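Please go over the structures that come below.
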Structure 1
Amino acid sequence: MQYGDYSSDALMTITNRPDLVFVRGEGSWLHDHNGKAYLDFIQGWAVNCLGHCPPQIRDALVAQAGTLLNPSPAFYNGPMIELAGILTANSVFDRVFFANTGAEANEGAIKLARKWGQVHKGGAYEIITFDHSFHGRTLATMSASGKPGWDTLFAPQVPGFPKADLNDIASVKALINERTVAVMLEPVQGEGGVIPADPAFLQALRALTRERGLLLIVDEVQSGIGRTGTLFAHTQAGIEPDIMTLGKGIGGGVPLAALLAREDVCCFVPGDQGGTYNGNPLMTAVGVAVLRTLLADGFLAGVRARGEYLSSRLLELSARHSLGGERGSGLLRALILDSDRGPALVKAALEQNPVGLLLNAPRPNLLRFMPALNVSEGEIDQMIGMLDALLGQ
């Protein structure tokens, strides 16, 4: 792909990209170098929670860039303190460590749990995770993930992550032994196909982990920050985890993530955890803007309403084309197809004219929808109309 004086050949190949360059975005829309518009129902994989280039984030970046960028994580800065305060005030957690990516936050959660096991459980280190889960692309988070094929991709794996079956409490009980320190899961398995954990299962898991003296870690990198209609997805089950990770939406498009923990779990000592850019004011100022927008009166109620609307429109589409229904929570949803034509539909949606549509197929037999949290009903209707035409071809 040629762009100006330069070729995309200089980029390392990590994914198959189409021959287009996005140059501008606004709300639910992207525009490429040829001027074509695309309705975006991916939003950077649930990253752009307020859509492309929202004024709240633009203004926060401009204002903070004019005062302080990065004094080093060895010192306090104002936005870091403010964002940590907002997060703890609106959750059951007492302490926050800021990171750059969800994988880094999850890596930190793994380290914190293992350190807690050294201090409180005689060196216990195993963390039970789940088949089809996704926790990131570092060696430890890939090992924690239950994505098929990842156990050999960069072998040997980091040991200590036995896999249970989501929504099957007996499969968790069967894996607990003297080496177990924690259980870690996504309240909604996003990459696994938008599979929610049942509230009753989450409640049973919390009871089991308390009974056995284990930590409960929720990975809310994709499901958190309003994506499911509440600030955090686990609150819908009425549980209180020990550790939570956030990413994607917390930065609204900039690299920001967080590791949160209850006070009695926080056993890091100076030198255990760190990072060059962690908690820098440029990124945390954006996080403050995002959280203040989501916590404003009526915003999350609007997400729930639009999630229900998207669900109803997907069910109509499924009935019209004899598909397998839909599932999900809030504005993280999946349409279950009648065959493995998901990737072909994604490609056709991108290439249709005069307007393209950005969709995602984490599994061949379904499509995933992760629009901006402020997507309009009109934009949902437009997406449904475009997809309806593609399904009828």
Structure 2
Amino acid sequence: VLTPGVVLERIGDRDVLRAADGGPVPRRLRIAFTPKSENLEADYSILVFTDGSTALPSGQFDVFPVDSPAAVAELPRDLNGHEMEGGAATVTWRDRAGPILFRGRRVAEATEAEAETYVLFGEADLVEGERLITVADPALPAWIGDAIETFAPRVADLYAERLGPGQSARPTIMMSWDGPTDGMTSMGGSVMPGLIVMAFEGEGVVQPTAAVLAMSRWFIGHESAHFWLGQVVRYERARDAWITEGGADMMAIRAMQRIDPDWDARAELQKEVDDCVARADEPVAEAAGRGEHRATYACGAVFAMIAEAAQRRATGGDWFDFLKPLIDASRADGVLTRDEWLDALDAVSGDQETRRDIEALLDQGAPDAAAVVARLFDRSGVAYGLEDGRVVLG
């Protein structure tokens, strides 16, 4: 912090600017920072391109007033539904070196509150296609850009065919490259309205092996799914992220199965089961607070498997058939709640015990999660067997 008398410190879950003497924070202050490319878990990373261009998540600049440090400490971890007295500040982004890229367009500056996007500073090339706008690091292995430009529209078309319109029919995809690091195969990413952000690193992604190509396609499938689960509809509270993350996993698995019949969907589903069972001894709804983000994805996918199996028994349908009515019913308010999801499961399963077991995993966890998952699979019709206590899909 360059403004005298102002400090930046961590209080609970928040980064806080305050006056060192306890008085009011000045109306104008200056902060300097050096952007660092780092793959963050369950958060939005900074992208630093090899030509010097830098993409920053707009949320890094979101600020709002709070009365005191004590009031900051009392804020809930999840601000969804929490009324902030002062509201969010309006932010203007500009670059003395030239135009910025904001929401897929080059502009001199952009002004917005809580923009929920990335702002690109620098001259990274922007390529406008019929279905995609791409911004790729100039050193990115060429096959990655080619794979994304051909596969992303195919998976988006499939989702639109099964679920109706998504949040964006022509998204921007930003792709950065952190180099061919020895012994590494890394893909990270996130989604915001109209935008998919991807970061690649490692010698393992330099050449398009069959395994890496499949991994990249699954990755695109998951991130693209969030234009429906996450953007058209979002969860009500952060504890309900299993709805969007596990649901997006299941969408990507079913999309990959249809587009590439040789892809091993069973192996991916088995990983979801194994990871959920290993992490559901504690409440799944509180997993993010423990840093157990994988539980949110894996158990959400297991719950989706159960819903799909119940849908198949009831109507002969699949995961998309379960999901579409939920999305359509929530398009107006944009929120898909936990109760709405579970009510839909009740309707297709015809029993309350399935719901109670899922709620128990969400709210209490289970010392023997494998037994609970097996019971859920029995009631819904997911084929499986038990091998030394492990739930193995049939």
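FYI, it's all coordinate maths here, none of it is from the lab. As the structure is a prediction and not an experimental result, all values here were calculated from the model. Cβ atoms are built from the backbone, for glycine too; each structure is taken alone.
Structure values in brief
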read-out: Highest-scoring label, criterion being relative contact order in percent (Cα under 8 Å, 6 or more apart), among 1, 2; value: 1
read-out: Which of 1, 2 leads on mean count of other Cβ atoms within 10 Å over residues 149-156, largest value; value: 2
read-out: With helix-only ellipticity at 222 nm (-39500 (n - 2.57) for each DSSP H run of 4 or more, over all residues; to 500) derived as -12500, matching label from 1, 2; value: 2
read-out: Distance in nm of label points 7 Å out along Cα→Cβ at positions 29 and 301 derived as 3.0 - corresponding label from 1, 2; value: 1
read-out: Which entry (1, 2) yields the derived value 0.30 for FRET efficiency 1/(1 + (r/R0)^6) of positions 173 and 317 (r between Cβ atoms, R0 = 35 Å, to 0.05); value: 1
read-out: Value 10.9, 31, calculated as Rg and Dmax of the Cα atoms in Å, for residues 325-372 alone, assigned to which of 1, 2; value: 1
read-out: Which of 1, 2 leads on percent of Cα pairs over 22 Å apart, for residues 53-244 alone, largest value; value: 2
